[in-house]
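Just so you know, all these numbers are worked out from the coordinates, no wet-lab data involved. Values in this document were obtained by computation on a predicted structure and should not be read as measured data.
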Structure I
Amino acid sequence: MIELKELCKTYSSSSGDVEALRDINLSILDGEIFGIIGLSGAGKSTLVRCINLLERPTSGSVIIDGQDITQLPRPELLRMRRTISMIFQGFNLLEQRSVLRNVTFPLEIAGVGKQDARSKALELLKVVGLEEKANAYPSQLSGGQKQRVAIARALASDPHYLLCDEATSALDPNTTRSILELLRRINKTLGVTIVVITHEMKVIDQICDRVAVIDQSRIAEMGKVSEVFTSPKSQIARELILPQDRAAIDTTGGKKIRLIFDGFQSQEPVISRMTLDCQAPVNIIFADTKEFEGTIYGHMIVELPNDENQASKILAWLKNSPVKWKEED
């Protein structure tokens, strides 16, 4: 289990202090995939680098499996770090080494024998689906293949935790999907706890169990992905989840209503029933639904008629229905 308590990180510069993290408190449970999402500059990369002390916090505690690692002497910290691996957006492969030798590299540093290191590396390449590329070099691989090699290398030390810092940001959508599916499979089969740092909600809702939304160096919101996605409480969460192209919903009709589908209503013909019962049309101007653990959830923004009588009928229908909804600004 990872616990961050009152974590702060301040950088000093010639122009003054910059507060990158302020009073961060969160717990990441064993075996879960935990997402941390925020806009560029929000502090999410600093946060994940504080977990393994690549960045040492200015104050606060980083507790891994019951130990505050900020208090460990260097030899013990190095041993602890072997249980925490990391993958990055830029892959960070060694260009002069083959795929196989990239994966054996951390094993060599740990003093593992050459034959044992080779056997383990081949096994890990099989896990990530690249055993046939063992003798290839990074320059001969696609971006997705490079990230798979980086994942295999990260698993070489049998980590308990895998930190992913924008690991899919440089990849196309199809490759991103396959890498995320691989991470979920690793989580399920190997029991590795995974922390995912991203600025993309689509990454969070594809594989994460819980998510923390970070904004201006602080945690703005935290909870189950399904709860944050359907009922975002903070302004930053709404910006990340709801449509970014606000012009797309600037229309000349009546009030705009956001319908929230939390699993039950997503199986019901809500719009059809509403328009038939009220004998009034609505204009669907945005819809986004996701599947999470077998349940469909999401949002739909509809525009009510300009006719006040028709709009009132729809609002009355919604008030007397089990559908979750709210008026949009």
Structure II
Amino acid sequence: MDERLVQIEDLEQQTLDPNFWNDPKKAESILKTIKSYKSWVAQYKAVETVVDDAELLLEFFREDSATEAEVDAKYHEAVAAVDDLEFHSTLNQPEDELGCILEINAGAGGTESCDWSEMLLRMYTMWAERKGFKISELNRVDGDVAGIKSAELEISGDFAFGLLKGENGVHRLVRVSPFNSQGKRMTSFSSVFVHPLVDERIEIEVNPADLEWDTFRASGAGGQHVNKTESAVRARHLPSGIVVECQQERSQHQNREKALQMLKSRLYELELKKLSEARGKVEASKMKNEWGSQIRSYVLDDRRVKDHRSGHQTSQTDAVLDGDLDDFLKAFLMYQGEPVPEN
């Protein structure tokens, strides 16, 4: 904390320079860094206060000025606060503080898989809304009968990527399918990919000559304007082969800007994978979108959701599908390691 306070003081001194706003991008980056550092300091001091209060209450108890129940309650509050701070300390990579782009793709299972993909889209949207994050649907391809074949969400908010990065992988659903006339139990799969959303703190240079652009009519909801004009865009980055699409905005120009940001996010993640062995292991875990490769199973008729990496599970399936994901996210980040074997 002492080092962080010195860094805050040094950065705030830079903001007093009369020429500070001559470089707006650099200025915004410094201000975001100051905000991030101050957030860490505030969290630390809040926990420090709770722990001090617990110690003080214990002294009162020894002098018969507080009850044992009051001391127990304050102790559990302090333990929870320390645990939460320890959890947030796992989000210590530069990209963890960024927003993210979350991509969902239907896998094996046909219509059932498309419906499952839309359920996942709803789950992550509700989770982000609970966090107070800003959500934008960048791209969506509807299923032939129901649900979605694929979708991309932009989730903007502090530590959105850090919190969701463990969701990379295949998600498996087991339920009695409403699309099966015989009422059979069906299994379907969808894959989730999470990319950090780069901002002005991270410089990614893209040569315009390396880009190949296409325009097309947007699909799905959006009104007459969206369907009658070629406002949606597709960009292919020739050196890497990365392709991004965006149909979020009515304006083709705005969609081009957003697609370029999406591309930079993909390129940034690609660079992170090259530099980080741990990131390479995460990518290697994104296996085939079918049996035996899932990171989490949602078994609705048995009322069980289990993460196969951390071993965390719950019977509150409805709550999870309504966006109550924090326990799963925390369990993965706190106990990353080898997959937990089935019982």
Structure III
Amino acid sequence: MAWEMISLRIMFVLILIFASYHLRPQGISPLESILAGASLGLVFVVVEMRLEKARLTRLLGATFGTIVGILAALMISHLLSMTAIEKHEQSYIQVTLLLLMAYIGLVVGAHKGDMLNLAAMGGLFSAERQPRKSCKILDTSAIIDGRIADVCETGFVDGTLIIPQFVLRELQLVADSSDAQKRNRGRRGLDVLQRIQKMTTSQVQIVEDDFPALRDVDMKLIELAKRYEAKIVTNDFNLNKVAQLQRVPVLNLNDLANSLKPVVLPGETMRVFILKEGKEYNQGIAYLDDGTMVVVDNARKMISKTIEIAVTSVLQTAAGKMIFGKYEERPRQERAEVSQTTNSVSS
């Protein structure tokens, strides 16, 4: 579809260049005619691309405002024709007034177009409005988390998954980070996106919409959700709260996980890599592939080592999941007995 649009635009510009070259308006030279046709074609293409991204409510508002402005200008021009103003001055005033009123109507109508309720106009716009209700925007944290891919694979997520271009840029920055842990999380997020794109049960759409006036990615996501009337899929606690204040619906993966059975149960064993020291005495901190923090007791001296721990509890909240475990080092005497037994068996 993208290549078809590009080919159509190129053909349109070439037709304008051909027409301008043969007609030569104002008696200009052939080279100037070609440049004029190319410039005019490029302007039209840029305007068309801008209009393509505009919401239907804004287009309707701009059209209605422009019509009202032109009608108002015609009425005023008719009144001016009854005055004693000279003909050439009257024509100048009428043309200026027409352009001014059309421009004011266009701008005001476009801004007020968001107030239009398309649902009240019957079933004319229901086909376009309905798909937007099922759109879901993926946040960077939800992509890196990875559980959204499992949810999509089961078919519980319907509609179109929207991935903004600014989220992809943020994900790429994380994947290119000098920190090994951040780099692994970023690459994991890219792998999750590739996995979702290959699924037949999900429709993925990458959008170019951006909000240059907003620097914070969370605020961009909220504005994008308002534009597409979509829900935000995230596990970011702060984004969840801000979106709720803005009356934007949010699908929190942590809330979903909180309502389901946890993957790790108390009493089970698991192997983790102790990355750093914990806040409490003799604690070690480890992280799973999805970023889940694992707090391990008696593991402070096992930093930079992979050990086997026993899970003691799992804490699941709206802010995320934490796993608590304990590392039990066998006494020296027990290890010595095991070693002697092994040697005797081998001999």
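Comparing structures I, II, III by mean projected area of the Cα convex hull in nm², which one has the largest value? Don't jump to the answer; show the numbers that get you there.
Details: I: 20.6; II: 23.4; III: 31.0.
Structure III comes out on top.
Out of I, II, III, choose the structure whose coordinates give helix-only ellipticity at 222 nm (-39500 (n - 2.57) for each DSSP H run of 4 or more, over all residues; to 500) equal to -18000 when calculated.
Clearly, the read-out refers to III.
One of I, II, III was used to compute log10 I(q)/I(0) by the Debye sum over Cα atoms at q = 0.23, 0.26 Å⁻¹, for residues 141-212 alone, and the answer was -1.15, -1.21. Which one was it?
On the way: I: -1.11, -1.42; II: -1.15, -1.21; III: -1.02, -1.17.
Computing log10 I(q)/I(0) by the Debye sum over Cα atoms at q = 0.23, 0.26 Å⁻¹, for residues 141-212 alone on every structure in I, II, III gives -1.15, -1.21 only for II.
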